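The following blocks contain the structures, represented as structure tokens.
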Structure 1
Amino acid sequence: MTKVNVVNAVTTIPGLPGSPFGQTGSPQVAVPAGRRLVVETLSVQLDVSPSGSKLEAFVTYTSGGNNVTLFVPLTYAYTDAGTGFDFYVGMQAVRLYADTDTVLTVSGAGSGNTGTLFLTVSGYLV
């Protein structure tokens, strides 16, 4: 049986990204210093109370020195009977270029009180 180092296999094929990247943060994900992040997929999870409240989500990041805000459509997922919070989720295929040593942040706005915010990004570092 041959073992393959996937990271090194990816980095040695011309034209493919050098450093795969995936991270979850609450409510933000940091771009490492000295690297730019190309985000190909982002997903968010937000909760709000009281149950029945409306909620929308935004992801903010810096690209080319400019602040960018992206609206992320949400879908109601479930209500936690123990806390009374409604949970909403969203996932988008994107192509975002985040500057070095900055953060991508998720925020929520709506008719209720926003609880915990989660942002997950996947892509690669250049």
Structure 2
Amino acid sequence: MKIKSRGITLIELMVVLVVLSILISIAYPSYVDHVRRTRRADAMTGLTEMANLQERYYTQKFQYATDITNLKHAGSSPDGYYNLTIPSNSLSSYTLTATANAPQDQDTGCTTMNLRSNGAKTPDTCWKR
């Protein structure tokens, strides 16, 4: 008895493509959202590093730096997803800001993250893991 190999039919192929497209349409947005949330750690790392530099600067000069160049910092987060700045400070306090670059700028609600000298982190939801 000989068995003939006929392959797959067009209908079977279309069913497989439909199932795959449904799976991809569900999984891809979730994956992209997860990647964006993971990249927030880059901002947290950069802001924490800058805060440490600010504290070191304060111990040497008895005031906080007003310009990022005073801290000898490049102005970007370690992986480059955020630009880091010092938008405001006084002699006794500071605020550090991380602003998202592309493609991280699509992270709605967390395109700007702040760290203050008193430890306040805003927006609060962006700092939670």
Structure 3
Amino acid sequence: MRYLSSQLFIASAKTGDRILAVTIPKAATKLRCLMTLGQIVQSHVLSFFHLSAPDFLLGMDSEPANRNVFALIAADPELARGGIRLRQFGQEIIELLGGKKIHPSWAVPGGVSNPLSLENRTQI
């Protein structure tokens, strides 16, 4: 759902671009793309590691009550930590660009509201 809502927000900014007949700067296009990629990473990791991986990795023949993220953590802590860290990375990109992890109001008609600072670029 977060992925969809962020895509709608980017889409609304793109619609504003077209209504205002503006061509956004190349840097803003790249930053919007980076925001979208951060959303894709965090959304897909959430979907796989938290929702699908217990079924795939623990086996469909295992007890349904035990096919959850907690059983996955117990079975393969390193894999589970990697999934959590990867999702965190996607969320950090969103936050560094938009100022918050959920529903940043950063993509605006004409570009983006704030540039990527050198400090945040280095952190990414």
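Using the calculated result 2.5 for distance in nm of label points 7 Å out along Cα→Cβ at positions 70 and 94, pick out the matching structure from 1, 2, 3.
Attributed to the structure labelled 3.
Given 19 as the derived value for relative contact order in percent (Cα under 8 Å, 6 or more apart), which of the supplied structures 1, 2, 3 does it correspond to? Answer for the origin of the read-out: 2. With FRET efficiency 1/(1 + (r/R0)^6) of positions 22 and 78 (r between Cβ atoms, R0 = 41 Å, to 0.05) computed over the structures 1, 2, 3, the top value is the one for 1, the highest of the group. When helix-only ellipticity at 222 nm (-39500 (n - 2.57) for each DSSP H run of 4 or more, over all residues; to 500) is computed across structures 1, 2, 3, the figure -15500 traces back to 2.
No value in this document is a laboratory result; all are computed from the given coordinates. Please read all numbers here as calculations on a predicted model, not as lab measurements. Cβ atoms are built from the backbone, for glycine too; each structure is taken alone.
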